[in-house]
Structure formats: C-alpha cells, structure tokens
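Asker: Multiple structures follow.
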Structure 1
C-alpha cells in the first residue's frame with residue numbers, strides 16, 4: 001500500500017527531525033509528483049537536516065552543492081576533460097547526475113550558475129558540449145534559501161521559481177519541540193543512524209500510483225477557478241500559469257495518496273494552494289508598497305471561490 005510505505009518514510013524522518021510534519025508532507029508531495037521543492041526560511045531551523053533525512057530514507061543516490069558566488073555552471077553539470085592517455089576528451093559528470101540533489105543556499109550563486117539547473121529540473125537532462133545526457137530516475141532537487149539575507153545573494157528569477165513544484169516554509173519549533181530537539185541531539189547525531197526505507201524502484205512505483213488518483217470534474221473546476229482568479233486580481237502583475245494549474249492538480253493527487261485515498265478532495269487543493277502557487281505570482285508595485293504578500297492573495301482567492309459539495 002502506498003500510504004503504508006509513505007508512513008514508514010515519515011516515521012523514519014521523524015526519528016531525526018522533530019515536528020515539521022507539514023513541511024515533510026509537502027516534500028513527500030513533491031517526491032510523488034516527480035517535482036522539486038524550495039525550502040525557504042531563516043537559518044538554523046532545520047531545512048538542510050530535513051532534506052538530508054528525507055534523501056537518506058529514500059535509498060537513492062544523493063549529492064549536495066553548496067552554492068557560492070564563485071560556483072560555475074560546469075561545477076554543477078560537469079565538463080569534458082582531455083585524457084592524454086587516450087588523446088580524447090572524456091566527460092566527467094557533475095553532482096547534478098544524482099537522484100536526490102540538495103542545492104544548499106541556491107540564491108548565493110550567480111544567475112549564470114543558477115541557470116545550469118533549468119534544463120535539469122524541467123527536462124531531466126543536461127546538455128554539455130552539444131551532447132545531451134539523461135539524468136537518473138527519480139530526480140529530485142531540494143533547494144534551500146534564506147529569505148531575509150540580501151547581501152551576497154542573487155534572487156531567483158521567475159522562470160526558475162516556476163520550476164519548483166512548491167515552496168516549503170519550515171518555521172520555528174514550538175517550545176515543547178525545541179526541548180525534544182535538545183534531548184535528541186544531546187549525545188550524538190541521529191542522522192548518522194538513519195537508514196533507507198525505500199529504494200529507487202519503490203519511489204518510481206509511488207509516483208505511478210499518484211498519477212492514478214482520481215480527480216473529479218467538480219474538484220478540477222474548483223482548482224481551475226482558483227488559479228484563473230489570480231490572473232484577474234489587481235494586486236498581481238503576474239498570475240498563475242497553466243504550469244501552475246498542472247502543478248496544483250498533481251499535488252492534490254499526491255496529498256490524497258498520502259492520506260490513503262484514491263480520489264482528491266477540495267481540501268487537498270486548499271491545503272496546497274499557497275505552497276504551490278504563491279511563489280509563482282508577481283505582486284504589482286502598489287501591492288508591494290502596501291505590504292501585501294502573494295500568500296495572502298492566494299488565501300483571499302480561495303475564500304472567494306465556492307467549494308464544490
């Protein structure tokens with residue numbers, strides 16, 4: 001049963017990461033949709049730990065790129081190196097040739113380096129020196145960034161933000177959760193004891209199961225009504241695209257599968273609308289001056305759209 005396997009993953013991650021159930025659910029949604037997730041929050045709240053814990057439980061190949069301003073595209077994709085013994089160029093793959101890629105502090109890289117991920121994230125392939133090479137399956141990018149620090153950072157352009165299925169906010173732990181964090185990490189690092197729960201074949205099977213979750217016409221109409229309403233909102237200079245509609249459709253299927261259901265509900269759409277849509281919207285100048293946020297716009301849109309019964 002897919003729900004049982006996913007529950008095992010959640011339990012394993014929970015043995016390392018305290019709380020964060022909503023953030024983990026959203027990462028599992030991205031995994032089931034074969035999408036990518038952007039973890040955005042202040043430093044020290046466990047973004048990297050959550051990403052590494054999930055990657056460990058999946059039993060997939062894992063690599064990490066620490067993004068800095070001096071990172072070059074070839075540091076990500078790999079490059080051709082001349083082999084003197086063979087008198088020929090040999091391609092040496094970069095860290096992007098993995099199944100789970102952690103792009104840590106992705107907004108610290110220059111736009112040129114950031115663009116090296118565009119083809120990989122959208123088409124699951126990399127083109128170097130005129131030759132296109134496929135990436136392994138499954139392929140998942142978990143990127144982190146700090147939203148409050150601006151010095152030495154390069155904001156992700158809209159085209160790259162749109163490549164992320166959803167944006168995850170981790171948030172601060174409660175007082176009780178922080179007590180448990182201190183106790184859990186008092187003597188050692190529990191991540192070192194974490195093992196794989198699934199394998200790559202299991203992940204691909206779960207992704208196939210997600211595609212079979214039924215979305216009824218009323219739920220699909222509700223989803224489209226909410227997405228299309230963002231295009232008429234005067235607070236937005238750029239509304240959600242058809243890619244956003246597809247992303248929310250897949251995400252709703254994934255959340256239903258996590259709950260053990262074979263059909264999606266309006267509640268699935270409502271629960272994921274903000275993390276799937278908000279980072280794809282562009283606020284109008286007047287809305288930014290008033291302090292409006294894209295998340296507030298999505299919440300208002302959902303409140304104005306009738307829920308099907």
Structure 2
C-alpha cells in the first residue's frame with residue numbers, strides 16, 4: 001500500500017488526480033487543500049486542510065501521514081496577479097516549495113512538482129527538457145526558482161512542466177481558456193483572442209495520469225507534459241467556438257502588444273514530449289478528443 005498526498009486538491013489538476021487515485025487499488029490517497037473539500041465524491045480518499053505556506057502545517061501533516069509520494073499542484077498561477085502581488089507569488093511558488101522539499105526528505109517521500117512552459121522566453125519553441133530557462137515574468141521567475149529548490153534540495157523528485165491546462169471541476173467554479181471561451185460566447189460577449197502566442201493545450205486528465213505515474217515510478221528528472229498540438233490562442237478559441245456551435249463572429253483577433261497585459265508572455269512555446277511518453281507512458285488525447293470529454297462533463301454539471 002502506497003500513500004500519495006496531493007496538495008491543491010480543490011484545484012482543477014488536483015481534483016483529477018484525486019479521482020484517478022481513488023480508483024487505484026493499493027493506494028492510500030490523502031487530499032489536501034485550503035478550506036473545505038470541494039470534490040463531489042467524498043469517499044475513497046482522506047481529506048485534510050493544509051496551507052502549504054504554513055511551515056508548521058506542512059510539517060505536522062507530513063509527519064502524520066508519512067506519504068511515499070507527494071504531488072504538489074498548489075501554486076499561484078494567475079500570471080498578471082503574480083506580477084502585481086510579488087510577495088504572495090514568492091510565498092506560494094518558492095518558499096512553500098522549499099518547505100515541502102524539507103518535509104519530503106524527512107520522510108523519504110518522492111516529490112512530484114508542477115511547473116510551466118513560461119520558464120522559457122518563447123524564442124525557440126518547441127522545447128526539450130534540457131533547454132535553458134529564461135523567464136520573462138515574475139510568475140515565470142518564481143516557478144523557475146521553485147524548480148531550482150526541488151532540484152537543489154530534494155533527494156527524490158520529478159518536475160513536470162506543462163502548458164495551458166483545461167478541464168472542468170466538480171462545481172464548475174474554475175475557469176481556463178476553453179471554459180472562458182465557451183462561457184463568454186454563450187453569453188454573447190465579444191472576446192479578445194491573442195493571435196501571436198502559440199501554446200499546446202493540455203487536458204487535465206492526461207496531466208493527472210502523468211503526475212501519478214511519475215510518483216509511482218519515482219521517475220527522476222524534468223519531464224515535459226502537454227498536448228501534442230501547438231496552436232495560437234486565436235485558433236484555439238475558434239476551434240472551441242466551432243466545436244460548441246457558438247458565434248465565432250464574437251471572437252476578435254488581437255496582438256499581445258494591443259492587449260497590453262501587465263506580465264510579459266513567451267510568444268511560442270510547445271514541448272517535445274518524447275521523454276514523458278517513454279518514461280511515464282504518457283499518451284495525450286487530441287484537442288478535439290479533449291473537447292468531447294469537456295462536453296460530457298459540462299452536461300454532468302448542468303452547464304450545457
């Protein structure tokens with residue numbers, strides 16, 4: 001029986017990991033998050049409140065459960081908010097990671113830590129794991145510092161970098177580019193879609209499987225985990241509009257310069273995912289296959 005502890009279990013990726021783990025035999029799953037448990041299913045795992053920015057909380061929970069694997073999905077991921085609230089971003093994306101590393105080492109746990117394509121500057125995508133990071137924003141900088149904390153301090157670790165996670169949480173309370181497009185166009189809103197940033201959208205269920213495999217296999221090193229298809233945000237938005245038969249005339253093409261977001265974004269990322277395919281058995285679904293799953297989930301939560 002392996003014990004796997006998941007931080008940020010109320011988030012999109014955290015929920016998908018919990019749902020996958022609760023179906024696995026010989027795994028004891030510990031879900032942790034801030035506040036109450038927001039998953040619809042309340043059985044097949046244990047839930048405990050945990051603020052990973054509180055070192056005493058982290059130490060106490062880790063000593064209580066002594067997990068074999070910790071999957072850290074908790075992070076401050078709003079890129080512009082990180083730019084404006086820098087101390088908060090550093091506390092969640094760097095300092096708390098160092099605390100997790102120390103606690104994992106103390107109980108010989110393997111740490112699976114999530115990072116991002118934004119550690120790169122977007123000048124030479126698609127990227128392999130050995131390419132040199134050059135973060136453009138404070139968010140990206142904190143994620144790179146978090147990576148270094150894991151690499152420099154953890155005795156057993158995996159870092160999974162990913163790109164634009166999309167999916168549906170149980171109460172449909174969390175947004176992402178797919179749901180933002182779907183909800184905005186359904187409400188008849190005109191939306192701005194960036195025409196000069198290219199990404200590889202990643203289905204949350206696919207990423208969850210990769211996280212679990214990295215933990216169970218104690219895969220050591222950095223892994224690039226994303227969808228195979230790289231597309232500009234404008235094309236992504238138009239594909240979503242077409243798939244759900246929404247009014248594509250409401251989509252406005254706009255450049256990064258025109259949008260003038262507070263934090264700078266890398267223009268072109270995308271990953272070479274062959275290492276994850278080989279070591280983790282990673283098999284991402286196509287974007288259209290992912291949208292088919294999203295459609296079913298939106299029906300289940302009464303949003304379609």
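Nothing in this text is a laboratory measurement; each read-out follows from the coordinates by a stated rule. As the structure is a computational prediction, the values presented were derived from the model and not from experiment. Cβ atoms are built from the backbone, for glycine too; each structure is taken alone.
Asker: Give the label, chosen from 1, 2, of the structure having the highest value of Rg/Rh (Cα atoms, Kirkwood Rh).
Answerer: Numbers: 1: 0.98; 2: 0.95.
Answer by largest value of Rg/Rh (Cα atoms, Kirkwood Rh): 1.
Asker: Follow-up question, since we're still on this one. When Cα Rg over 2.2 N^0.38 Å, for residues 129-288 alone is calculated for each of the structures 1, 2, which structure yields the highest value? Display every interim value, and only then the final one.
Answerer: Details: 1: 1.28; 2: 1.13.
With respect to Cα Rg over 2.2 N^0.38 Å, for residues 129-288 alone, the highest-scoring structure among 1, 2 is 1.
Asker: Something else about it: Using the calculated result 23.5 for mean count of other Cβ atoms within 10 Å over residues 33-40, pick out the matching structure from 1, 2. Please list the in-between numbers first.
Answerer: Details: 1: 23.5; 2: 15.6.
Computed on structure 1.
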